[in-house]
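Student: See the structures that follow.
What follows draws every value from the coordinates through simple rules; no lab data is involved. It should be emphasised that the depicted structure is a prediction, and the values quoted were computed from it without experimental measurement. Cβ atoms are built from the backbone, for glycine too; each structure is taken alone.
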Structure I
Amino acid sequence: MRHVISPQDLSVTEIERLLMLGDDIIARPEAYAESARHRKLATLFYEPSTRTRLSFEAAMLDLGGHVLGFSSQEASSAAKGESVADTIRMVQCYADLIAMRHPKEGAPVVAARHAKVPVINAGDGGHNHPTQTLTDLMTIHRELGSLEGLTIGFCGDLKFGRTVHSLIAAMRRYPGTRFILVSPTELRAPDYVLDGIRASGCVCEESRSMEAVMPDLDVLYMTRVQRERFFNEADYVRLKDSFILDVPKLLHARPGMIVMHPLPRVNEISVKVDDNPHARYFEQARYGKYIRMALILALLEQGKEGAIL
């Protein structure tokens, strides 16, 4: 039985098949309206979430399935001290599939060890967020037509940003990828992320200026400085406005460059950018439902003839 805990749990071929399935779901939604009939998805969210939780739930409902679960740790028996392992042993009695978000890195690994149904990591601390990565890959695939030979700029909180870490891990497997990392020194990408890029043979550059690298980019991936990851409020206040994308900064961008953001944003992207032709972050959120539909189907159908997984 397969779980999806990190982007590396899926091969490049499997990702391509998921993207193709996502394309087909967009083109023919009626063909999939009963694909998960009588199946149940449990969404176990120990951390707040809007897009990830709602897109999982919308995905399962659009497949004809059902959803149960909780939207905060306080709304579960975790508030009484129940362990992740015990919660999973209990929930698997009621669901065919589990999507789990947890503030502690590695919690979904623990869940998968005790689960008899597939577990999807919906984000664990600053570690991995594989379905956001699939959402990001689908956005690039749909908007640019290819995942190869691209220059991707990541800007903002590259230290704690699990979406950044996950997307870098996925994109370094595609030929010709060039990474440009823009952040304050205090929020630069961890060494293990940089080491992974170098080991893959991809080009990696670091910069302290968004404007300087703008003309080189095919994708600009903005991130917020995450208040919840800081132990010191003063450090957060000092760093939170390090990089703000506005319309004038986009004047030097390539015509086809796209701006992405995993959301929520705070003030790192001006609202005036929303109507700019480069902006794709709300389309990105919409693609999240379709690729999660594809992943749910693949996990529910795994092992069958012709299955993706």
Structure II
Amino acid sequence: MQIQEVRFGIELETVSRDRGTVARAIQSVVGGEVTHVGGSGSFDPWRVVDDKGRTWNVVADASLTSVPANLRAEVVSPILGYDDIPELQNVVRAVRRCGAATDDCTGIHVHLSHPDITPKALANLAKLIYKQQDIIYAALGVNQHRMDRYCKPIDPAFIERITKNPPRTFRQLNIQWYGRYVEHPQRYDSSRYSILNYNGFFLRNALELRAYAGSLHAGRVKAVILFSMALLARAMNCRGASAKKRKYDPASARYDMRVFLISALKMNGPEFKTARMHLLRLMSGDSAWKYGRPMPKAKKPADENAAPVEVCCGA
């Protein structure tokens, strides 16, 4: 499958502007009508039904504790495709222009789906992320607070279970994820607070990647979406994946991440140039040389005692 075949949805957490202002900023791009739905517990949703009949929601988020409750706004997109990314970027720009912002409490969540997804692909994805987990956290700028609470590392026990007994059915994967079979998952099950959330898949057939730091930079938002789509495409295309963890080395981090993007995820060429730039911007080291550009070899000094070279001039 191609990366362009993956469907996605995105949640953008913002602060500093009320939910109505953010909803109207979205409407300025997608058209349609804005409605204050309200009355749904603490979420106080605002809804934008765009010109294509798709629904964008702006809801409260209790985790955004750095600002008063009325200035906490999470944008929840409809299901989108690759061709919708430019419009989404315009939505991000409009939300930023209206005065919304991000801080250390905010994050981005990307939901992914594909009709042909298999238990094997989901196992591959978990092992792929687990192997590269430390370098992914570093590249995405995840702070320790979010890593401890909202996007925890993948449970090694889960990786051990799917490695020893590769899942053949979604029921089997469900048991491996929860430790027991859960027929009707709860939306806020504790297992969801992981860099990779399969509780969302068993709830609504869309897995979730939660490791992204908050941003209203349109280029960075596009980069994390493409990165997420590329991870799923790789997991669906490969026969198997290794779960052996790769050690994070700051001296070679930029090079290692670039190789991962280009060789493993096929994010090469002009189409992904800007995404690579954003995904490498926080990495230390040299992108072209694993341990830095080698120093040129010094020329050997001339031997003062050597006999002079005789030059012959022919007729």
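Student: Check the numbers for percent of Cα pairs over 28 Å apart across I, II and tell me which is largest.
Tutor: Once percent of Cα pairs over 28 Å apart is worked out for each structure, II has the highest.
Student: While we're looking at this one, here's another question. Of the structures I, II, report the one carrying the highest value of Rg/Rh (Cα atoms, Kirkwood Rh), for residues 125-180 alone.
Tutor: The structure with the largest value is II.
Student: Here's a follow-up. Thinking of I, II, which structure, once distance in nm of label points 7 Å out along Cα→Cβ at positions 149 and 269 is computed, gives back 4.2?
Tutor: On the way: I: 2.7; II: 4.2.
This value belongs to structure II.
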